[in-house]
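Please treat every number below as a calculation from the coordinates, not as lab data. From a predicted model like this one, the values you see are computed outputs, not experimental measurements. Cβ atoms are built from the backbone, for glycine too; each structure is taken alone.
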Structure 1
Amino acid sequence: MSMAIPPAVNYRDLVLIGGGHAHAQVIKMWGMQPLAGVRLTVISPQVQTPYSGMLPGLVASHYQFDDAHIDLMRLCQFAGARFIQASVVAINLEQKQLLLNDKDRPPIGFDLLSINSGITPDLSIAGAEQFATPVKPISDFYPRWQHTLETLRKASTPAAISVVGGGAAGVELILAMQHAIRQYPEIITPNYHLLYSSAELLKAYPQRIRKLVNTVLQNKGIQLHAEAKVINIADQRIDIEGAGHGQDKNHSLPSEHIFWCTNAKAADWPRHSGLACDANGFIAINDSLQSLSHDFVFAAGDTAQQVNHPRPAAGVFAVRQGPVLFANLQRKLLGQPLKQHRPQQDFLSILALGGKTAIAHRPLWPTLSGDWVWRWKDNIDRRFMAMFSELSMSTNQPRTQLVAPFISGDETPSDAQAMRCGGCGAKVGASTLSKVIKQLSPVQRDDIAWGLDAPDDAAAIWINQDQNTAPQLLLQSVDHFRAFIDEPYLLGQIAAQHALSDLFAMNAQPQSAMAIASLPFAGDKITERDLLQLMSGAVKVLNDNHCSLTGGHTSEAAELSIGFVVNGLAAENAVLTKANLHEGEVLILSQALGTGTLFAAHGQLQAQGKWLEGALAAMLSSNRSAGKIFHDHGATACTDVTGFGLLGHLVEMLKPSGLSAQLKLGSIPALDGALACLANGISSSLQAQNQRIGAAVKNTDAWRSNPVYPLLFDPQTSGGLLASVPQARAAACVQALREAGYPAACIIGGVYRDEETTSAIELTA
């Protein structure tokens, strides 16, 4: 009997490097009109990519951070695209592979490539890299600007702020900074300096605009330094060559805060990789936005130069390139003729003047200025950003409705299946599992210390019980789950960390692991790429823990999944189990909760990328140090918090001891965004099953409406450890955990004896 292979199969990899203005549009348009048989991957070092047009308003505090940034992770989820948070450092053009900044990671293979990664600051002036703050990349600049504000608020003397660069960016930046600073009455008014090497500001603008802007700057008390060639930056000092303002030819300008806003340069790696570049190092492209040297590479935005129609670096050109780039990427994949793009000769330029006022310029137009011009610019910017924030699952198009040359037929899972969670959110519920286990009668062996009959994280096998040495146990555990992120390398790391946590919770040393992986139906090339990424991520974690991968099994399936059988060694008297709680002990949790709801929200386009970035960082955190710290501080019982949620795993600990527990809801740590997602009614598909354990709570009715209450049932993937520690050592244990890299570690309750009932949980504030 033959079985039809699901036709939603990928045969080609389209990879986008960078999340610039052009690529953001490509991703959005791909979500509206995907190409079946093609997998889209986006690689960017930032989860949120800035929109340059709103930077002055962000600095001036007219906008919040999220207003001025495109959430790439959310946009990729909308488009059905993979998102890889990394930086590309080189391209192997012959083998069509990308080398990333993670040296342990295998190269990323591609069939078609597009580059829109922006430009880098030119910090060739001595001392600039060390002592100046470049405006590009904006993701690095903005946190440093926030730090500058905090420094100014604490200063007891007036500081000097200097911006180097006399173009539009430099003018807008210093005016925005001044406006923002004026919002803090505690800041002593700084001295502002604007330095530029030319005789006049804004060389690309007509005289009437330059004159108007000069007047604005002077009226605001900003000191202008024309013909000031910066030759060196030192700590709180700018060395200048120039004769402006009656200074000697060489002089110095004291300045505590120096911002670099000169022309940026092209990144080195495209040229070093062998791509054709212009004299300035920018990727040389034709009118189809295609590399002059490699027809399977496209480029757009500031990182590229259209050789037939050179234009200055400006966001407006990247925005106009976006739709053409999208069309040509799909046309290239389909073997169709490419579109030609001719950029406009001129464009509307609106200069923000710090407050909510601006000047507009376009050739042959009269000078336009005032509050209404700023409102005009604000409307343009917000309409552009709305393209990437107003997303819903109903607005993207399923691949099943499209025709592609790579596959024969279309079929996708049902909505019910599609909305099922991955990770530990895909576990069978505790009650269902318990009912089945009770009906099983496995054979009993003398060399099995414990197995299904115990609630522990791992089974224990005697390996030297007949010898005259201290008894030793082989601890064995297995974990396996469906993918919850479409990033095999990252998934492999998380799955390995998750599996090893069972051993760390029991104070065992990892020894060996065997893997079981299912790869989605795909072409051989893509299957090979994914399997290498998946297992390389896993091996990285296993090797870090001196755990040998000894074998495994792979298969094809409808979706990606990964699991491990892990083995660890421990002395009998050193093993921590769930079943040894003592009355009067303190309950300590090592990590925050919330991965279940966050990734459920991700599937519904309701999670912010920065929330997921924080959750992934927590999931990648090893529990090895936490397990050792708990053991060293006298923990008597320990478990890792995974699919059954905090409450479910706590009940597993309470039952063998006949004790009860008190939980302080106000102390339970939550991952950023988790409570917001739960408040919006978003929960893992396992949440309902987990909530059945709520019957163990004595005072549910009093706390059901508390925003933290549903967090008790949230299934965790690669979660932290929960342990009971003697009260006298609890504070030192928490401190040690935090110093070891578990900032959310805290005391969440205690263990007591309830004369009326056992395994009960009482909630308090």
Structure 2
Amino acid sequence: MALNQQQLAAIEKIITEETGLRQGQISNTVNLLQEGATVPFIARYRKEQTGELDEVQIRTIEERLAYFTELEARRQTILASIDEQGKLTPELQARIEATRQKTELEDLYLPYKPKRRTKATIAKERGLEPLADLMAAQELTSGSALEAAAPFVDHEKEVPTPETALEGAGHILAERLADDADCRAMVRRLTWEQGVMVTKVASDKKEQVTKFEMYYDYQEPLKEIPSHRMLAMRRGEKEEVLRLSLQVPQAEILAGLKHRLIKGESVFKPWLESVAEDAYKRLIATSIEVELRLQAKDLADEAAIAIFAKNLKNLLLAPPAGGRRVLGIDPGLRTGSKLAAVDQTGRFLEHVTIYPHTGAGRVDQARADLLRLVEAHGIEMIAIGNGTAGREMELFTKETLAKAGKHLPVVMVSEAGASIYSASEIAREEFPELDLTVRGAISIARRLQDPLAELVKVDPKSIGVGQYQHDVNQAMLKKSLDEVVESGVNYVGVDLNTASWALLSYVAGVGPALGKAIARHRDENGPFSSRKGLLKVSRFGAKAFEQAAGFLRIRGGKHPLDNSAVHPERYPLVEQMAKDLGVSLEELAKTPALAEKIDLKKYVSDQVGLPTLRDILEELKKPGRDPRQQFQTADFRDDIREISDLQEGMILQGVVTNVTAFGAFVDIGVHQDGLVHVSHLANRFIKDPNDAVQVGQVVKVKVLSADPQRKRIALSIKESEPGGAAVRKAASPAAQPKQEPKSTTGGLDLSALKKSGFRVRS
């Protein structure tokens, strides 16, 4: 719906009230969004207009604008419908125009909404509406209800008795009561505030042991059920293990309905009491229960998706190894381990399959093949998938390198989603001639080089950091995760000449079609030498260039600022800064110390304010620097490889692999992650586990229990050290990492790798 200025102004006023932001911030942001600007672009390059709003705030404005636009479209449809019926009063119109909630709007429309043939419409057809009006007026205090209903007896209209007439009139009144917006609001409020969700095991599942055992006989206030329990209950119901029901304060609800319907004493009072009960039990209760169960589900979805989004963000922004030659290994037992070498740009070089675990006769050949690949391609790092046979392959690789006198870091990499990528359209386009498992080994190698660039090729739901991701609203999930990926990609920036079309598609203003067009142009014409070259790409216009250019990098390009986050629209400004300093633009871009001499106030104008100038200055101080942190890795014990190796009380290092509403899962070097319940995350109350730990964070844990048969490990962070939790809080993206002493192993900072959740053997 296209909003007029009056409607838009009203919506902006509401959003201003909701957010507490200034009117100008809201108006300018809305204008930018309506002009087709992307959220990352607005947040980064239009700070003056928005008052330096961040992406979260801008997306909130975007979401509320969409909500109220839809609300307004529905409002106009409803007003037109009621007006066509000749029933639109000034009072009703004012109330409809004042509402800000879709639920309230639909409640107001309910009495006028076209209905299927109901008991009330049948009663009206039989001429009983005047009797219903008489009952509603409640002015008759003498005689009896049956006497009052006697004139409405009509055998031809199938009203044989006064009782039948009263029953039919009651149906009309029951529908009126059920359609009353205030009554529905009252029932909805009481049901939500006092309703209790009750779960019982299905009769044919009573003797079975399932993952839903705690819900076999369970109840909890509806509004208090946390996300993970609500989703678990619903999954149990879907799998026909559980039966869910909602206990409501029926007596209080009926009392409220009767109070609204019955004005005083009349001959119809007993009948009106029955009307109230009929309205609730037949017409209101089920719809409100369904509505509130869906509301609870929506809230659970939002919470679960928020957790997923936080985890995905931390995973995507994991530190990259950078431009190093990597040997990726997809480990296997019977089918062998697939080895794939890639160069520093991720270009595939060679692959081989080895069989180090299928018999002594093949071990020597396996060692020879591994060493040959290492030597032939100048391999600097080895990445091993952490799935089946991962630990065995790690030991084999470590021993092979040691015997050969080579000291290369061996890094365990999560292979979650690698198989999904291997069979994807993107993988088939990249490597049409290669086997699926070889593609997986390449993906593992590239994931070590740059997690973000590789993970964008995989459906986020397959990465393994979600909570009930298949149970939540899939459209909402996709939207949220796409936003996270978009935010991460644009935060880091993308190398225009090496990025896949999948990675390019997440750059602001690009999308899949233009991403493929850029990659195709690059293949046909060679690497881009400048950002302006994008304008030669088919269908890549000025608007797309405006949105995307600042997030795309060209290393060694013609223009010295093309490898920075400085937007091309500000190149003349930086050129003026260089001129004022008496140096060339090239010298300014390569000499961070020169930036300290720039007086920003000198360059403030109507077009450029201090927020943009500060960003430019920061870019000049660290030209082309990746904003992500350095590698970190946990120090896993070599003697701990299986759950059976664990003993109660052990203090171990681990890596957070997933954060949920009820705690965090930690990899401690065995095939099964352990659970740190939220109560064991810290020596303080933790409501949101993300406040204590993050995916990829290194933590110290104490083993509370280990059950090899059930494959369950209970861990504690708060008990890992006397006096408090031993958690090293992950640094924010903007924080500057502390420089660690560097290893002499090929120039790679192994100590940094050891902090990030990667297992390294040299």
Identify which of structures 1, 2 gives the largest calculated value of FRET efficiency 1/(1 + (r/R0)^6) of positions 227 and 547 (r between Cβ atoms, R0 = 30 Å, to 0.05). 2
Assign the value 39.3, calculated as mean projected area of the Cα convex hull in nm², to the correct structure from 1, 2. 1
For distance in nm of label points 7 Å out along Cα→Cβ at positions 99 and 651, structure among 1, 2 ranking highest is 2
Where does the value -9500 come from, among 1, 2, when helix-only ellipticity at 222 nm (-39500 (n - 2.57) for each DSSP H run of 4 or more, over all residues; to 500) is the thing being computed? 1
Assuming 16.2 is mean count of other Cβ atoms within 10 Å over residues 291-298 as calculated from a single structure, say which of 1, 2 it is. 2
Among 1, 2, which structure scores highest (criterion: relative contact order in percent (Cα under 8 Å, 6 or more apart)): 1
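Identify which of structures 1, 2 gives the largest calculated value of FRET efficiency 1/(1 + (r/R0)^6) of positions 19 and 507 (r between Cβ atoms, R0 = 30 Å, to 0.05).
2
Upon calculation of log10 I(q)/I(0) by the Debye sum over Cα atoms at q = 0.16, 0.18, 0.19, 0.27 Å⁻¹, for residues 267-346 alone from the atomic coordinates, which of the structures 1, 2 produces -0.55, -0.69, -0.77, -1.37? It would help to have the intermediate numbers written out before the result.
Working: 1: -0.55, -0.69, -0.77, -1.37; 2: -0.87, -0.92, -0.95, -1.13.
So the calculation was done on 1.
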Taking percent of Cα pairs over 23 Å apart, for residues 499-690 alone as the quantity of interest, name the structure among 1, 2 where it is greatest. 2
Ranked by distance in nm of label points 7 Å out along Cα→Cβ at positions 195 and 699, the structure on top of 1, 2 with the greatest value is 1
